[in-house]
Structure P
Amino acid sequence: MNQKQATQELIDHLFFLHKAIHRGLESGTDGITVPQKIVLGILIENGSLSIKELSQKVGLSHSTVSGIVDRLERKGFVERFQDPQDRRFTKVTITTKVKDFVQKKMTHHIFSGIVDAFKNATIEEQKKIVDGLVILRQLLDKGK
């Protein structure tokens, strides 16, 4: 197999994995929509953000993100507060409820199909999968 064929095969496998993960994102997690999960993920990764900052990171309009935050706030997953450095701005932060939700439910649902398939693999297959992911992660870390 030449470099071009190997690269195409890698891309095909990555698209397949992307679809599997997306199916996990869409699976039932207490009525949380995909856009809400994305907003929660960005807040978890970046900490407190203004609606403007959040809309830039999500790639959606200010009004759309504001609506998403409103719905998450009603569910108790986020709260708004005035920025202590500049009281003209409001920031959004996750609550402890969302931390518990992510640990207990969301993470499991996102990867459940992949984890289930992994559990059905032989020990040798599991080792090969983990070894390959370790190598890929190391290569990606070098590129940072």
Structure Q
Amino acid sequence: MSHSELARRVGVSRQAVSLWFQHQDANLQSRHLLRLSKVLGVSVEVLVEPLPCFQPAVLARLRAALIWDRLYPDLDDFAIALNASDPRAIGRFVEVYGLFAAEKSLGKSVWKNFPSYKKHIHPARRRELETLWAWNKSQKAA
């Protein structure tokens, strides 16, 4: 959703929305906060909670693990690709964190969709994960 569309739906100017995105301490009127909550489908509490602050060292480790080959320009684009169920992003995430951790973050579809994204995982790691995936599948069948 663009800033203009969000502004239209909430009933504020595009400039106001732009300011919200530029400043952590944006001063939202309560009626705008309620409309924003409704438009985005999240609680007001979620909107007013501060975002987690990652230390530079943590961000550097995430970049090194997830976007080392510049397949995605930055972590934001990687997160957007994950949210859009991009098989390359899911493959990368599973390659780095494994199937069980990926399930905790991305849901059970990680197991179900493994055949569709496994080709994006490095061959050595893919073989390990294929073994685990087959074992998990046999456990559920039993």
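Just checking, which of P, Q has the largest value of mean projected area of the Cα convex hull in nm²? Before the final figure, lay out the partial values.
Details: P: 11.6; Q: 10.9.
Evaluating mean projected area of the Cα convex hull in nm² on every structure, the highest lands on P.
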| note | Re relative contact order in percent (Cα under 8 Å, 6 or more apart): value 24 computed from one entry in P, Q; matching entry is structure P
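Among P, Q, considering only mean count of other Cβ atoms within 10 Å over residues 40-47, which has the greatest calculated value? Don't skip to the end; give the middle numbers.
Values: P: 14.8; Q: 11.0.
Ranking P, Q on mean count of other Cβ atoms within 10 Å over residues 40-47, first place is P.
Starting from the value 3.1: which structure in P, Q was distance in nm of label points 7 Å out along Cα→Cβ at positions 48 and 72 calculated from?
On the way: P: 1.5; Q: 3.1.
Source structure for this number: Q.
Work out distance in nm of label points 7 Å out along Cα→Cβ at positions 16 and 96 for each of structures P, Q, then name the structure with the largest result. Walk me through the numbers on the way to the answer.
Values: P: 4.4; Q: 3.7.
Answer by largest value of distance in nm of label points 7 Å out along Cα→Cβ at positions 16 and 96: P.
Rule-based calculations on the coordinates, nothing more; no lab input. Remember, it's a predicted structure, so these values are computed and weren't measured experimentally. Cβ atoms are built from the backbone, for glycine too; each structure is taken alone.
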